[in-house]
1. Match the computed value 16.9, 50 of Rg and Dmax of the Cα atoms in Å, for residues 94-173 alone to one of the structures 1, 2, and report its label.
2. State the single structure among 1, 2 that was used to calculate distance in nm of label points 7 Å out along Cα→Cβ at positions 22 and 46, giving 0.9.
3. Quick one: distance in nm of label points 7 Å out along Cα→Cβ at positions 62 and 222 came out at 3.0 when computed from one of 1, 2, so which one is it?
4. Starting from the value 0.20: which structure in 1, 2 was FRET efficiency 1/(1 + (r/R0)^6) of positions 86 and 150 (r between Cβ atoms, R0 = 30 Å, to 0.05) calculated from?
5. If you work out FRET efficiency 1/(1 + (r/R0)^6) of positions 54 and 214 (r between Cβ atoms, R0 = 30 Å, to 0.05) for 1, 2, which one comes out largest?
6. Taking mean count of other Cβ atoms within 10 Å over residues 30-37 from the coordinates of each of 1, 2, which one would give 13.1?
Structure 1
Amino acid sequence: MRTAHRIASEVGWLSRQPDAFKSLVLDACDLQTRSVGENLYSLGDPPGGLHCLVEGSLDLVTTAGTFSPFLGFIARPGWWAGDVAATTRSIRRAEVRARTDVVLLFLPAHRLDRIAEEDPTFWRRLGELNAEHLDNALMFAATAVQRDVRVKVIATLLRLASYDADKDADIDINCTQAEIAEMTGVGRNTVGETLKKLRDRSLVSQRYGRIGFNPVRLRAMLTGGGTARRV
């Protein structure tokens, strides 16, 4: 439990909150595990509590309207889920599934109001988590309308870097070429060709089921420092 608390306190939404607020949230959490392939919750499920990933990876599958569900994000430690359903008391808008065996902190729904009674800023601070997820969704949408496949792939890798997106060091994400294709709406072979060009320039590395890169170096390709149009 101590390691889980440390990770949740140092990475992601909770790391940006005051110490007293962190303690309130962490003291109310239970420790949980899920095996690979097991759902935390499914699309359309009733609202519940909040989950914080502290070890492993999670898949977020979502949709809107009448469209088929698709992989929208792969979460890394420090990522919280369930805030929208919890604050609005509405159904789940995504399915969250264990990509690997995972360890989680779980804040049950019945404890949310208790925390809010002790700290009136709770719902506003939870709104910051809502905004974080909105930023992710807006990045997904902005990437979708780009015409340059290279920009789509790079932007998607940076989005998956999550809290390490500004890190000037090599990171490694649990993701395949096929999943990048699904999240960008681009053919798998086209994504493969793009990744090969980035790999030839030592901007990415690939091994089975994983992609490595330096987020700062890769971001330079989008900001003009790396001439993204000529990758």
Structure 2
Amino acid sequence: MTTFGILGATGNCGTALLELLLSTTDVKIKAYCRSKDKLFRLFPAAADNSRVEVFTGSILDADLLGKAMWGCTAVFLTATTNDNIPGCHISQDLASTVIKALQSWRSSNQEHPPIPKLLQLSSATIDPWLSRKNPWVNAIVRRSAFHVYRDLELSEAILRKHEDWLTTIYIKPGGLSVDVQRGHKLTLDEEESFVSYLDIAGGMIEAAQDPDGRWDNKNVGVINANGKAKFPSGTPKCIIV
């Protein structure tokens, strides 16, 4: 059975991935989070589910994350923060620990499974090409959450240093919204706001399962196929603050 990993399973994207993977595929899921109780509260279907194995602990524990990735075909890196705190580094911590764990596989004398494909949840805001059509909006959004976006930029730099042996797909949507699934489209040239977390998750799963590797090591946008997601109520406040 194919196994996928989710590192950051309690966030909006992590729970959306869990929902879609359990309802639309037959894959096994290895889910990492800091609190199993929180995961089961947010997503009860993960509790006592034979297809879901949960790993809890520090994001800096390379042995733990190595176990959460062991045997996975693809691993979704979704742990991040919405709090614009100077020096925030959750995405960097995750990328660094993932690299450390995978390098330990390669340097050991023991047989190990193939290195999984990584899919990092990022943002079109940090991509000049994807966000080129809305430069003023992009500048405002980027300034409003500068430290969050800087964390994403630095985490991407960590992963790209290892492209000689590691394949990563950088998923870079526009604004995100907690909303229903309407249908998505993957693109190398566009961004759109707003897109639901469920549609982002659908796009990530599609990219992970692409048999031709069309999205490997590329910045990939996710846009709506059947109408935009609703406008998040907290967005104006976030921009003003």
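1. Working: 1: 16.9, 50; 2: 15.6, 52.
Checking each candidate, the match is 1.
2. On the way: 1: 3.5; 2: 0.9.
The correct label is 2.
3. On the way: 1: 1.6; 2: 3.0.
It must be structure 2, since only it matches.
4. Numbers: 1: 0.20; 2: 1.00.
Structure 1 accounts for this read-out.
5. Details: 1: 0.75; 2: 0.40.
When FRET efficiency 1/(1 + (r/R0)^6) of positions 54 and 214 (r between Cβ atoms, R0 = 30 Å, to 0.05) is computed for each of 1, 2, structure 1 gives the biggest number.
6. Values: 1: 13.1; 2: 19.8.
Only one of 1, 2 returns 13.1 for mean count of other Cβ atoms within 10 Å over residues 30-37, namely 1.
Bear in mind that the values in this text are calculations on the coordinates, not laboratory data. For clarity, every value in this text was computed on a predicted model and none was experimentally measured. Cβ atoms are built from the backbone, for glycine too; each structure is taken alone.
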